Every structure is written in C-alpha cells, then in structure tokens.
1. Quick check: 3.3 is what I get for distance in nm of label points 7 Å out along Cα→Cβ at positions 3 and 51, calculated from one of 1, 2. Which structure matches?
2. Assuming 37, 33, 16 is Cα extents along the principal axes in Å as calculated from a single structure, say which of 1, 2 it is.
3. Suppose helix-only ellipticity at 222 nm (-39500 (n - 2.57) for each DSSP H run of 4 or more, over all residues; to 500) works out to -12500; of 1, 2, which structure was it derived from?
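Just so it is clear, none of the values below were taken in a lab; they were calculated from the coordinates. Model, not experiment: these values are computed from the prediction. Cβ atoms are built from the backbone, for glycine too; each structure is taken alone.
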Structure 1
Amino acid sequence: MNFLVSHALPLQQHLGVLIKKLNLETNEYGVLNYNAAHIFSPSPFNVKAFPGYKGASQQKVKLGNTVAIVHKQ
C-alpha cells in the first residue's frame, strides 16, 4: 500500500498532466479520464469508451449515489 500511495498514484497523476500538456490524448473516447488525478479519484474512467454506453439515467445515478453512501459507512 505504501508503494501505491507514495509512488504509483503520484506517477499516474504526473503522467496524466504530461499527456494533457503534450496533447497526447489518443482518441476522443479513451478509457482513462486524464482529468482524474489517479484511479481512486472520482470518475477515473471515461464511461463513453465502454460498449453499450447510453448515458446516465436517473436510475443509474440513484444506484451510484446509494453505493457511494454505503461505501462511506
């Protein structure tokens, strides 16, 4: 866990910044969200990149909020 927090997550964050600065984002719907600091940040993945994405329905938003509340407890 120490390696992850001390090295891997900061590296991912800096690589995301570098990718944005050098305009190296490969396509419009890449899986990684380069605006997220790391994979444990809110919205680390671009949901539009996954097959079958049809947008967020109210049902999906409610489910996501429920999971987040349960996870915080």
Structure 2
Amino acid sequence: MFNMNRKDLLLILAVLFIYLLIGYVFDIDPLKVFIFRVDSFSISFFGLILWIVTVILIRYFHRKSIEKVED
C-alpha cells in the first residue's frame, strides 16, 4: 500500500523529532504532536496535520529537485 523505504522513514522521524524539540524547548503547544502531562497524554491534531503536511512537502520538493538534476 505505502511505498516507504529507509530514507522516507528517517525523514518522518527527523521531522517529528525537530517539531518535538522546538515545541518543548520554546513551549509552543501547536508544535508538540504528543503532549505529555502528569496524569494524561494527548495528541495535538494541528501538530499532527502540520507534521504530515511538512513530510509530504519535503518529499515533493526533494523529488522535484532530483527530476531537475536528471533533465
């Protein structure tokens, strides 16, 4: 169903790590995909959508740049 290789998985994890790092260092709740509290855990839908859109855009522009180099 999904055609994912090792580079795609590393990209997804790297973007997640960067958003989590920026979100927790600067205390920006929308960038925190996963919000941990003392007694609970929640998922930010805005952060999740931002994460997915960012990964899709990076993959799109990366593939476009490869196509330009090959032409």
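1. It must be structure 1, since only it matches.
2. The structure behind it is 1.
3. Only structure 1 yields this read-out.
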